[in-house]
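Dropping the structures in below, format is structure tokens.
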Structure I
Amino acid sequence: MLLNAIAVRYAQALFDLAKGKNQIDEQLAELLKAQLILRDHSALAKALQSPTIPSAAKKSILEKVFKGRISDTTLYTFYVMVNKNREAYLDPIIENYRELVRQNRGQVEVVVQSPAALGAPLAKQLEEKMRAYTGKQVELKFEVVPELLGGVVIRIGDRIIDGSVRHQLNQIHERLSKAGAAAVGG
């Protein structure tokens, strides 16, 4: 909970700065670039998150890696994160920033889980249904989850629409268990 609250504050601050400069997309691109660099160089990411490495050394590393590749605003944000021991918050900050960008554009992320990859026609149909359901532009994200057996699970923010075969089987099992308990007790 605290992690998300802190990530939201950093993301909101970056978003407000970027919006004031009319550079929302550029800021997102920089954050994603930094995230990609850190993912591709795991030793660098570990060094930045290590409590044994002094803040001054971490800032020096950040400057050598990112100076000229990202704006001073983003680099200084990273310095503030280092000063406050918030280096591990980068991914949640980026995800919260992305959500602010979506909200600004009137978009919503819809995560679709299915047991196998969906074909293009079905994905297009699902996108149209979700656009009608939410009243917003939809950014679909597909995840393959073989355990679902069949059907789909759709997550829109904190709402979940579970149309999976696994969920339906669980519901049948619960009804049969209740019916069996009622028959034995009655």
Structure II
Amino acid sequence: MIKGKRIFLRAVTPDDLPRYVTWLNDADVAWHLKTLPPFNLDDETDWYNRQRNDPRQLNLAIVLNNNRKHIGSVSLLNINQRDQNAELGIVIGDNIHWGQGYGQEAITLLLDYSFSQLNLHRIYLRVDASHQAGIRCYTNCGFKEEGRMRQSTYHHGQFEDQLLMSVLRPDYLRGESD
């Protein structure tokens, strides 16, 4: 368990899977996830069984400290120990908690863990160029734009650019986010 001020991160459990099904089938939640609903419990159970035995993935539930409510997840994907990097993924699935800073706190907790415990050097992500709230959150966490992948994703009937962003351990530890 990784504890923060308002949330903690813990391993995903089978009891969490019905919430993931609900979230992933919600069009507002799934908008920037590039998922293809509908999802069912069998799909999520298959995902759970694959990811929990994959050393290249770390998927953690985001849980509120005050009432133990599971509101989302934050993940490291494609963990590459040789090159000391991984891709970040996050979803606040319970949309009543959007815009309250829980995603930023979860990312910060995961970055602290990634750099201090996993000895990673670089965490990167891809984000839709139109996802201004996400870009603002990532920038506040120290991510810097590395480039733009033009029309790299087909999303809701049109091609869209994605930004590639990353944060490096030396910059993060110095508190540099410019």
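Every number here is computed from the coordinates shown, using simple stated rules; none is lab data. As the structure is a computational prediction, the values presented were derived from the model and not from experiment. Cβ atoms are built from the backbone, for glycine too; each structure is taken alone.
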Candidates I, II; distance in nm of label points 7 Å out along Cα→Cβ at positions 64 and 80 computed = 3.9; producing structure is II
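semi-axes √(5λ) of the Cα gyration tensor in Å, for residues 112-167 alone computed as 25, 11, 9: which structure among I, II? Please list the in-between numbers first.
Numbers: I: 19, 13, 9; II: 25, 11, 9.
Corresponding structure: II.
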When percent of Cα pairs over 25 Å apart is calculated for structures I, II, the one with the largest value is I
Comparing I, II on mean count of other Cβ atoms within 10 Å over residues 96-103, the highest sits with I
Working back from -8500 (helix-only ellipticity at 222 nm (-39500 (n - 2.57) for each DSSP H run of 4 or more, over all residues; to 500), computed), options I, II, answer is structure II
Across I, II, Cα Rg over 2.2 N^0.38 Å, for residues 56-143 alone reaches its greatest value in structure I
